[in-house]
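A.B. asks: In the part that follows, the structures are each spelled out as structure tokens.
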Structure P
Amino acid sequence: MASSSCCIGLLSLVVLLPFLLVSASATKYIDAICQRTSTTHKAFCVKTLNAYPSAASATSTFQAAGATLNLAISYAHRYAVFAGKVAKENPKLKKDFATIQDAFMTISMSLKSAKLELKDSPDTANYDVMVCTDSTMIVKNLIGKNTDKVSKTVMLMTLKMEKLLAMAVGATVAVGG
């Protein structure tokens, strides 16, 4: 009886060990990215990437960086879709939200470009991420003083996008050394 419980314990350890090792490795890659993220966004970076399955299961810094860029791309795309819907639904804000939609689409395209360049030219990828802050400034300047609910929502989305961009910068720097 004792030997069967020992075998079950050993078998459990053999089955779980690879998952524990991958998790520990992924944490190392996430830390490499988050240590290169701006000081004000490090905790957000660690929490976000540990909760994102593609980053949490990464087996290299490059994979974790790619996952980080994918996450930022998905948010930029969602935000562009949201702004597009608002532009169609609210004639009063149509022009502003069409501009905001374009800004988020520009961010999405720049991040996609960065992801494609990440392996061969991390410096160029870093530049592509850095120029995204121009688009967030456009959004902030356009609606920053508005007090309506939708504008406040877009401002919160923009602030989150800035955190995601800081993570993307950390990702390109972690790959580029």
Structure Q
Amino acid sequence: MAYDRYVAICKPLHYGTIMGSRACVEMASAAWGTGFLYALLHTGNTFSIPLCQGNTVDQFFCEVPQILKLSCADSYLREVGLLVVSASLVFGCFIFIVLSYVQIFTVMLRIPSEQGRHKAFSMCLPHLAVVSLFISTSFFAYLKPPSLSSPSLDLVLAVLYSVVPPGLSLVVLLCKAIGL
């Protein structure tokens, strides 16, 4: 969505050419392919862990940190490996989004009319709010000290970063589709 907003604001006359069906299919394929490979990595890692503390997870879905708590093997190397791969993917996406929004805000601040700036900002702020909510809650969920960990806090954070942002993103897309 960041690239879509970038093209819509920074190159509005070329939007139809740049964001054609082929570009959308390529971006969706890249996102789905990366997500699939990432899920495959986690699934392979999960099924290779010996569980000796039962198989009940205190979440509404099987999240990696919760599964690692059930492991009786030393999972330090697994955690570091997953953390490196996760951090690489997240950092790459984060840098792409930040660079897109820096360019967008640079162009928006150069728009001469107040009405044009307001329209441009209103197009970006909902997406930026959803991305900020996702990033802040997931950072807090995974980078908080173990002393702050509790099953109820972990559950609330898991809902905040896995259910709320996609729901809000859907609402934003629906509002855009009906012209609100």
Structure R
Amino acid sequence: MCWCIWTHRNQVVLNNKAQSEVELARYAYEYYQEVCAVQCRVRVSQHVHMPIHWIPPESGLFQANFDGACSVVEGLIGVGVVVRDHKGAVIAAMSAKRASTMDVDCIEAFAALAAIQFALDLGLHHIIIEGDLLMIVRAFLSSLKSLASFGNFVEQAKSLLARFHSWDIQHVKREGNSVVHCLT
């Protein structure tokens, strides 16, 4: 509905073309029905795929999965990290909460920073970091300095990554990050 109103406003301002309220409401309702129909088809096709499971790293590597969460009502954020070896055995796990009002992107970047610091504290040298927010993973992989709201966390985390002998950061779908999601 908001998109239809915004589009109508642009038509009036830019092209001097106006619709009546009835026409606008009808258009918005038809557009809404079309979006719902497409979403139903997408949901059905998504259920056909095989479930996604966590995949262990190669021998000699450790994998740190991270996630972040927030409670707007309580004004809290939480981060969780689970570190596993190549056999899938949990080596260590941590969770923390603090009073804060960060947005979701910042919380995820903060969780990635916590995962990297936790892996360093454990004395690990070869690490794979995994998170379920693609935007954060891409920021880590970019050679450019992040100017996003979460950029400071990413830049601080990148400086810590230099302490590892080898590292990689990967995106994992939420289903593959379920253990740390529950912990968080």
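Laboratory data are not the source of any read-out in this text; all were calculated from the coordinates shown. As the structure is a computational prediction, the values presented were derived from the model and not from experiment. Cβ atoms are built from the backbone, for glycine too; each structure is taken alone.
A.B. asks: If mean count of other Cβ atoms within 10 Å over residues 78-85 is computed to be 22.5, which of P, Q, R is the source?
C.D. replies: Source structure for this number: R.
A.B. asks: A follow-up question, please. Here helix-only ellipticity at 222 nm (-39500 (n - 2.57) for each DSSP H run of 4 or more, over all residues; to 500) has been calculated and equals -28500, so which of P, Q, R was it run on?
C.D. replies: It must be structure P, since only it matches.
A.B. asks: Can you rank P, Q, R by distance in nm of label points 7 Å out along Cα→Cβ at positions 86 and 150 and just name the one with the largest value?
C.D. replies: Between P, Q, R, the highest calculated value is found for R.
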